[in-house]
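Next up, some structures in structure tokens.
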Structure I
Amino acid sequence: MKALIVDDEFNVRKIIRFMGKWQEHGITEILEARNGEEAKALIDLECPEIIMTDVKMPKKNGIELIEWLDANSYPGKVILITGFDDYSFMRKAIKHGIFDYLLKPIEDELLNETLAGAVETWKKEEEERCNMEPGFHEEVKKFRLNRGITSACNGEHFDSDEIALSLPQADAYDLTLIYFYQTQHSDPYLQHLTDELVIREWGNAFALQNDPNVCVILSVHGQFFPIEEWITKYIDIPVRLVSGLPLTSLTELPLSFQAAQRAMAEQNFRAIHRLTDLDDARRMHDIVAFVDEHYMQELSLDKLSTLFFLSREHISRRFKQEIGMTLSNYVIQLRIKQAKRLLSQTNEKMYSIALKLGYQDETYFSKLFKKMVGMTPLKYRIEERKRDITKLGLTH
């Protein structure tokens, strides 16, 4: 097993190296990085199972590193090391799935206790991964490629050589995005398309890890016409195709992807198997159901427009007709209702509740709650507890 220590202070890295009982925990190699940028390069190259990272660092900081790891579903266990006992750091770290955190100055016993727990958790999860169906290693390979493409599209560091190995050799490539309708199960279609592209040496297709309804096709330059014909024939559900800039080098992937996104925002796409006007009622039903399920995430008319193949203006107008209020007000009502439940039925901290509901600022959440309910979240919790006690007949 490998461990990576990420901290801009040499002495801190040295102390952690000295205090850790690495061999006892089965760790045979210890890597070091001075910041998040160096760490990302090492993680792509070495795939350490345990990552211990500071928060405050130059270039890319620890929170940004954790966000990147989470976005790429990295299986390693992350331990945050910080000198700041501040909920703003903790809420971001918890949101992105860290294993645990340690406060500076680091205590010997606590470090090794946390390290042991992280190793044990990783081993259990790795055993579960290895016990999966045959073809697991192919899935891992596909995961790494999808992760690389996702990183490239996000403008992050990626290994263009690894992506090149998955493509037929060519002097230039075309990038095309396929947008699937939100409620359609796209995986079987994407797998069929990928197989066909590889067999015919047209190119390859990749799923974006941060957006399951979008797939990236990289094809030999000038060869997309037969691919579009195949898509029209074999993908029998509505999809939208949009092209990016031609790539003379795979390092140009981020720029090509951004160009395709701009084209989509400008409605410059090709529709295959269009949804008819008769589907409008069903789509509005799908939109409301989606909002009801995802109201704790960031939602916007632009996002719903991309997911459900309707203009943002049409969605805005029809949503108000269907529900009787704007999308933003509907989302606020759903969040406040959930906030009431969490305040009355749990002991979760205010910042944790705010974060769960999609608010990065606890103060803003409290002001919004007071505006909608007439009292602060804390006051509401106290009043609900008093009411529960009264119902149980526990008052004198």
Structure II
Amino acid sequence: MFDPYSREYAEDPYSVYARLREEAPVFHNTEMNFWALSRYEDVVAAHRDARTFCSSGGVTIEGLEAGRPLLILKDQPEHGIAKGFVVKMFSRARMEALDTFIRKRAVELLEALYEEHGASGECDLVSQFSVRLPLDVISELLGIPVEHRERIHHLCNRVVARGEGTSPEDAMMASMELTGLYIGLAAERRANPTDDVISMLIADEQVAEDGNIVTMSDEVIGVRFMELGFAGHETLAKAIPNGLMAFHHFPGQWKALVAEPSLMDRAIHEILRYDPPSHLQGRTTTRKVEMHGVTIPKGERVMLLTGSAVRDPDAFDAPESFDVTRLTDPRSVYFGFGVHKCLGIHLAQRELTIVFEELTRRFPKFSCDPSRAERAVMSNVRGVKNLPSKLGAHA
């Protein structure tokens, strides 16, 4: 019933989720050796119970990343210490400064598209916009030199690629190569410090529970930046076209947002709820768990299907409808929940807000053709490789 690496699932996960919620809320894939929770209440409860559903065993189905010093794999108290280093990156002052950069870069890219393709010419919103903008934004935050950015993007794609012609081993090799690139940047900054984020982390210190001072090595900094760089551009690169395709299928909602820009905040939350970029997060049970008459043994891999949780009719009214007037629901779990909730959630929401503000303001007749978009089979994110689009007349 549920093969997350199948072409059918990549094309339409939501019909699969509906069956899981109804027929097998605690599903066991014996061939791939994992369990899956699909109902909203169960997904949230598992996210909250980090002692029972721990992250250290890996967050993908294969779990090959287990043992690496990734923030997302750390449980308490190590997670709190590691998180303490990173949260300083998202200070109010730093985010306000980044806000100006996001809008300037978004406008530059959109205007360049219009200059090249005009109102009726076709462009690819993925390769020409939704990949480039988030990569430039997270690179600006992290201090990634321009010459590395294209390589980083291709390595990130290899990390999440699944299905025919790929292998988990190649994904791990790409992850290691990506980490090595960041470790090299950390070593360079240690030798030549500046006022960027990498230099800040090198100089930072945290106090552990035993009172000892903790600092970050180049290797740990490299791993942390690999995580942040991946999450900061790969998810946004998927979220932008996901939102545009939702508007295509519900054209009245685009017209409503163009006519009433004050709906933007609700619209961004609805974009992330309706078709989120991240669909599942892996955990490992530390004890036997009984749910819905099913027993999950200790030491088993469990996938928390947040992509299903946000479409659960027991949690959201008319979840299959895309509605920009929907009241923002704080229970949404599209960026995780609990200890491992995404650190960059506010940056992501702000970036999406600026993108859709500029698109609706400059190109109110924008259109796209999801029928010609190609979907990739990926480990835990959902998105398209391309999105044929027309900007429409410039307002």
Structure III
Amino acid sequence: MRHPRLVPAAAALVVLVLGASACSTKGDTATDAPGSDGLKTGPGVTDTTITLGALTDLTGPYASLGKSIVNAQQLYVDQINAAGGVCGRQVRITVKDHGYDVQKAVSAFTETEPNVAALSQVIGSPIVASLRQDIEAKHLLTLPLAWASSLLGNEYVQVVGSTYDIDMINGVDFIARTAKLQPGDKIGHVYFEGEYGENALAGATYAAQQHKLSIVGQKIKPTDQDLTAQVTALKQAGVKAILLSAGPKQTAALVGTAAAQGFAVPVISNAPGFAPQLLATPVGPALEKQLFLVSPAPAFGSDEPGIKKLADDYKAKYPKDTLDTGVISGWDTISVLGEDLKAACKAKNLTREGIVEAHRKQTGLSILGVSLDFSDRAKPSTYRSFIQKPSKQAPGGLVTVEPAHEVPAVRTYTLPKG
């Protein structure tokens, strides 16, 4: 997963360590002898601390996203520690920057893994894919900041929320209804090569078939920033709407070019395609007019009480930073892991296997108003998606158009196997 930014806010950060790294010499299975308090522990857990790991992007294409996620997770940890921690232990996060580079991520994982109980974030589907075998071998619960359905099916990797393809099925339904598309109409899809874009394309293709629409695909690279050729091709093909599975720079380029050409069709993007910073650029008005987002998480402009508290707490701690989707995504994942740790503590088993076992028993966890079920590793934790729209006046730059919901097609769609 996933968000290039116009100006990477954390470009100068290479390695950030939040709190000291705790090192345990104990094993990673539930066979470890319990301590005097009857608690079994594993790597990353000492008598005083629980250390988590975060492999993020602070210097690459998703730098601003990475910074927001890191900030949100540290905010959660600060709050839980102020309330006494977990099992009488303070929670700490060791953060490593991989710059969205697979080799750097592998090195960061090798350095971090022996000393952590779980990974609270790993940014990027390609990064997670490169680490999956090691994650499984080490029994390390990992919450990726990536939503490709190819990441499903692993006992130790947990996507939080709906997946790109499920979101796009819900998104195509929205566009078909609101743009009053007819059987035989064409819709464009501009998407990144790789797991993110191709997973979204799989869902869009299935949804288009259900609505008797045809897709005109345009594959691009994350480095592509001039989409004139793609917009021109879609305009010539006569598409009635455009789907987008890319990053904020590509969203700005596509919508800006379409507006300049007088090509005013609706555009609906996966959540990684938007950053509120775009609204302050010349393309801002066109985004407010043409762009919609389909997202697994609520917007800061929603009425959910938990969202307002998060916004207030975040701005109090980071007054100079922007509210964006990374804040919500980071909070979501660390909140899930926090509940897992609490449940594992209650079960007297803070080994890696104990944390995973506690996680799989979470069947009705509500985070920021979204109900999540983690009991079946082969399925998304929710099939519901929000439809949102950019608004310069809204906190975080987004307002809710339609609340979280799922359409019947998400249940008949066959999820790709990872």
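Derivation of every value follows stated rules applied to the coordinates shown; laboratory data play no part. No experiment lies behind these values; they were computed from the predicted model shown. Cβ atoms are built from the backbone, for glycine too; each structure is taken alone.
Figure out for me which of the structures I, II, III the number 10 belongs to, where relative contact order in percent (Cα under 8 Å, 6 or more apart) was derived from the coordinates. Computing relative contact order in percent (Cα under 8 Å, 6 or more apart) on every structure in I, II, III gives 10 only for I. To test your reading of the models, identify which of I, II, III gives 192 for volume of the Cα convex hull per residue in Å³ when calculated. It was calculated from structure I. Work out the source of 2.3 here, i.e. which of I, II, III gives that when distance in nm of label points 7 Å out along Cα→Cβ at positions 167 and 263 is computed. Going label by label, the one that fits is III.
Structures I, II, III were shown, and FRET efficiency 1/(1 + (r/R0)^6) of positions 311 and 375 (r between Cβ atoms, R0 = 35 Å, to 0.05) at 1.00 was computed from II.
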